[in-house]
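Got some structures for you, see below.
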Structure 1
Amino acid sequence: MLTVMTFNIRYPEPSDGPHIWENRRDAVASLLRGAMPDVAGLQEPVIEQMEDIASCAPGYRWVGLSRYGNRFEKYTPLLYRKDAVTPIQWGSFWLSETPEVVASAYDGMEKPRVVTWGLFRDNKARTFAVFNAHLQYKPAEHSAKLRSAALIRDRIACVSIPAVLTGDFNHPAGEEVYRTLTPMLSDAWLQASDRSGPEGTFHGFTGRPKSARRIDWILFKGNLWVTRCCALTNSYNGLYPSDHFPVMADFEFHE
């Protein structure tokens, strides 16, 4: 089995009051240790958060670059469980006309956005790819968001092994961005025979979805069969790990 998670962990925003990162750090680590995803695509962390996670959840390692290609600003890293999978190769590309140029961006984007990808091998020598993205959220960036989705789709189309796409897409499932990706990719939430948790994934630290709109997705292609998909609503000592619920999917490989 392959277990994959997508999780926007919320950057360290000082105005978050009781939900500041220092108060949530142990909750994020506890969630990871309890859920034990083999690979997790995280959105929004900065380097200090990744260092905290590495310290609090020592069974995990990670790969990725910030959106400016340095140690500053937000990452879209891939976190992986070191006793379950081994990274063979990893890299990044930017959502732009020149994807290999660090910190490049499509016209109309306020800031660069980076996709982290990794090729992994599990303990049965099966190989698979994971791509992790965090798309634009402002209405003025919608055209760039559609172009970003098309670029991600085209990159995944070039992969001949099973592939999983994780992300906070800042766009409801079923609408334009989703339709750009799903002719080629299947939706783990819809395909799972066992599904649990709320469909709305953004809750703003309340534990109650702000709407039924599902913006955090796990999509996939290749010889994978999804058996379970769930939105995790765990809280720890009254605190939620993030303002998004993480989404997790269990896959089996078709031999």
Structure 2
Amino acid sequence: MSHVILARHGQASLLGRDYDQLCANGETQARLLGEYWARRSVAFVSAYSGPRVRQRETARIVEEAYRVSGVVFPKTVIMNEFDEHQTDAVLGECLPQLLEGNTEIQELRRAYDHTKESRGSVATGERRKTFQRLFEAVITRWVAGEVTASGIESWDDFFLRVQRGLAQVVRDTPPAANAVIFTSAGPIGAAMRHALDLSAADTLQVTWMSRNASFTEFLASGERFTLSTFNAHPHLDGEELLTYR
């Protein structure tokens, strides 16, 4: 059996100028992940990353932690199959549709707009929470087919894309060897769906649970793809390090 580990990127810059950049906390999370694996001499025969900056930077920081520890880490290969689904585009396309007649979405949008008027760290935390609630509500309705996003990769096509990437990694990973993939919550959810035959709704619930810089491990052999560990984060010791977005 080969071991395929999917690591979620460190915390990105939610509500910042560019979400696709790791924030300082995200860089710390990635470094701690690399140091944790390096201390335990976890050897990877191959490493992959999605194309987003937050995914590639997490891989780079983990590789640097290995180098500092004197442990070999393979060159990271970028694979578009492990890109996140187009959440920003979906939100931009579907939110206006839902605001026209959905009272729940209207209320969530009002709550988010209200937090933008406040200042300070507490207000920023509340702004993140209200945005996440609005975001989850829109994405859930898109996945359920209640709204459409023309010209944007569908949920089913996203799942098939991730599945193709996983199949390639499994084929290229020798028995008993470890491969690591640096990616996002969506592809991790898709891998969980593949392993456990989850419904779309259950896949989304798993996606929302994925912590930044956590890792999820699967055992693979031929057509078998079995979950071993989900959302592990023993390297993140401290409340400020336990983040979701």
Structure 3
Amino acid sequence: MRKLAGMAALCVAAASVHAEDGKLTLGGGIHYSEGNYGTSQETRITTLAFNARYDLDPWTFRLTLPYLSVSGGDTVIPGIGSVGRSRGSSSASGMGDIVASATYNAHYDRESQLGIDLTGKVKLGTADRQSGLGTGENDFSFGAEVYKTIDRMTVFAGIGYTIFGDPPGFPLDNGFYYSVGSTWKLPPRDSIGFSLDGRQAIVPGGDPQRELLGFWSRALESAWKLQAYFLIGLADASPDWGAGLSVARPF
């Protein structure tokens, strides 16, 4: 599976393009998914994530610190999917991979409300490879997103490329990923939207990933924001379904 917290953040970011400059936003959430990922066994992944965001126009910096609990097939790795034929069941919990990113607002025209963002991301191999919580390697991603607001609706499309590390025991191919979708603002405090996300097959002989995600966001009192999403897998390498709930607040 892909990082669910990251997908939800992408959708919500498209609904609210401009955050207040110089603001730190802190939040956390719980994310759950399950599926067989093209294997004979069902795997369940629960993630508790702490998120930090800092806006300094034209830059946005993000940091995610996850804690994982995984049970099911012994060849399914969070963020990767299945890397081989399952030989049995396993379960493990622990620190996940730390993810840091920097997004540069390369263009935004207030009159046409058309924008372009460029993002660089690094996934640090901090999860325990022996427990199956990660690959133990660092991965690097680069991407671009175009978005346009029309009245209360924002449409967006993005494409990127990930360079994977070289974990011992199984090879990973570098690959492209994409996301397309739309969001709608529902006055006075709500937003809803959807995105279709996919990634090329990264395991030799494996399948690509493809997921449909719907989300809802509400601005609460005292600047808190509540977000929820539901995900449906559309390919064998994706989870069958997933869901998540998170809160965040600027300081």
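Read-outs throughout are calculated quantities, based only on the coordinates presented, and are distinct from any laboratory measurement. What you see is a predicted model, and the numbers here were worked out from it, not measured in a lab.
For the read-out helix-only ellipticity at 222 nm (-39500 (n - 2.57) for each DSSP H run of 4 or more, over all residues; to 500), a value of -1500 was computed from one structure; give its label from 1, 2, 3.
3
When Cα Rg over 2.2 N^0.38 Å is compared over structures 1, 2, 3, which one is greatest?
Ranking 1, 2, 3 on Cα Rg over 2.2 N^0.38 Å, first place is 2.
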